[in-house]
1. Looking just at mean count of other Cβ atoms within 10 Å over residues 216-223, which of the labels 1, 2 belongs to the structure with the highest value?
2. One of 1, 2 was used to compute mean count of other Cβ atoms within 10 Å over residues 96-103, and the result was 11.5. Which label is that?
3. For relative contact order in percent (Cα under 8 Å, 6 or more apart), which of 1, 2 scores largest?
4. Out of 1, 2, which one gives 0.75 for FRET efficiency 1/(1 + (r/R0)^6) of positions 192 and 208 (r between Cβ atoms, R0 = 30 Å, to 0.05) as computed from the coordinates?
5. On FRET efficiency 1/(1 + (r/R0)^6) of positions 72 and 184 (r between Cβ atoms, R0 = 25 Å, to 0.05), which of the structures labelled 1, 2 is highest?
6. For which of 1, 2 does mean projected area of the Cα convex hull in nm², calculated from the coordinates, equal 20.3?
7. Here helix-only ellipticity at 222 nm (-39500 (n - 2.57) for each DSSP H run of 4 or more, over all residues; to 500) was calculated and came to -16500; which of the structures 1, 2 was it taken from?
8. For FRET efficiency 1/(1 + (r/R0)^6) of positions 176 and 248 (r between Cβ atoms, R0 = 41 Å, to 0.05), which of the structures 1, 2 scores highest?
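Where a number appears in this text, it was derived from the coordinates with a stated rule and is not lab data. A quick note: this is a predicted structure, and the numbers were derived from the prediction, not measured. Cβ atoms are built from the backbone, for glycine too; each structure is taken alone.
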Structure 1
Amino acid sequence: MKLLISTLLSIILLVSSFSPISAEEIPKAQVMMLGLFHFNNPSKDVAKTKSFDVLSDESQTYLQKLAENIQKFKPTKVLLEYDKKNQEMIQQRYDNYLHGEYQLGINEIYQIGFRVAKLAGHKTTYSFDERNVHWQGGPLFEYMKADGKDINDKFKGLIKQVETTHNDYFEKLSLKEVLLKFNEKEMDDFNKYLYVVTNDAHQKDKFIGANASASWWHRNFIMYAKIQAHATPGERVLVIGGQGHTAILKDFLAVDRDRIQIDIKEYL
């Protein structure tokens, strides 16, 4: 009898040692977001700022060091802000870069995204952008010019403050110092405040400001849904995008109980 019990216990222990890992034991996805100004400065934002020379020797040295630092996070995927319809073109450029046949363009997709993905040994990069939903600012600006002078004046003053502050950064700070500024909570909060300022613009029951703000959050909700699709259990995902997006996306990530938010600042 003792021998039988001993044998059964041995079998149970043997089976349990080969049992698959339960879902609870798979670590939650870790997501790290890097908020940026657009390196090639297409001047499509409301605030118009000067360009920063990311191709200078000092900036190029830092960008390579930055990629090496971020690699310590050991990302399993790198998500970049580009139109998905350009996936084939971006992938071809990345393939060429891996083979030493593409000189990195000015865009942050290349200067940071390609560098990190290559160091991580990735065969591809991924888009998380959304281009079918856009900020509905047109009706809001029309209203502010015609009937919303107080809101318009306040909004213009804040935009001027953004332009002055950013230009001051670009003229006086190193690229490292600028990126630290662009990933501070203070700048994220100021960015979102711009939408709160115009949110109450309305004509009777037409809430023009709120509709404009909602359209911007709508786009970012879709972008976050794409991040969620990649950030499954066990993944370590790096998200690189404009600070106007990451300011909002980080709020979503902060309350996402299925994913862990990693602060980028210690890698900058």
Structure 2
Amino acid sequence: MVSAYKVLARQFPDLPFQLRQARMDEAPESYLRRAVMIGLFVALAICLILFGFTKSPKVLLIFPVLWIGAFFYFLNYAQARLAKIRRDVSKEIVFAGRFLIIELQSGVPMYEAFANIAKQYPTIGKYFSEILRRVDLGTPMDEALNEAVQLAPTNDLRRMFWQILNSLKTGSEISSALMNVFDQIVREQQIAVKEYGRKLNPMAMFYMMIAVIVPSLGTIMLIVLSTFLGLDLNVLFFSIIIGVNVIVQLMFLAVIKAQRPPVDL
């Protein structure tokens, strides 16, 4: 069975790198095995529930489709975890960068400055802690930074590590070089916030139309028509309308939340 998971892991060549970026200390074979087993249990549970309602063995025909769908759903857990890490890093990157600049300009050694960042910032601090751990094990600082550049989850953090590494190699002043990097990052975040503000107006109008005006006016029109056509609008009918409206509103909230830039200026 282990060999089967190794063969399956070859179909996802980017998975080992994604697991490392998502800070998941797990082998690809073990991760795939967990996704397969969870998908199996979920598909089986859904089939049992459907069988309880329908009493028809034909529900087993959709079991393979449910299993495959659940497998790929849980396979994306690493990507979802990585997306959350990226958002958290983007919220801390400017503050951590400015903190590092102040530390270096105050004459604090780089090793101690990295240690202070590791204590102050819970997300970015993990990457600096990893650099310090490699240095404590005997790895040169430039090699530890080079590996951090490769595993950085966002371009901004990669630029930060790359600038520090480049300054170490060239012997230039790190703080002034980092100032230029973070000035550019702040400008990019400000542009992202402005673009988000411009997107909110049409999204709000679309929300008012689909989630508020159409359900309310549509329900009133159906009630009026039911009196002329003799339609039976029972409690189940209105419950379905309310349920659909709630789902639509939750979808809009999810879209708005996804569009919000991960910025905390």
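1. Details: 1: 18.6; 2: 12.0.
Result for mean count of other Cβ atoms within 10 Å over residues 216-223 over 1, 2: largest is 1.
2. Here the read-out was taken from 1.
3. On the way: 1: 37; 2: 15.
Top value of relative contact order in percent (Cα under 8 Å, 6 or more apart), among 1, 2, belongs to structure 1.
4. The correct label is 2.
5. For this comparison of FRET efficiency 1/(1 + (r/R0)^6) of positions 72 and 184 (r between Cβ atoms, R0 = 25 Å, to 0.05), the top structure is 1.
6. For mean projected area of the Cα convex hull in nm², the value 20.3 is produced by structure 1.
7. Matching structure: 1.
8. Numbers: 1: 0.95; 2: 0.20.
Answer by largest value of FRET efficiency 1/(1 + (r/R0)^6) of positions 176 and 248 (r between Cβ atoms, R0 = 41 Å, to 0.05): 1.
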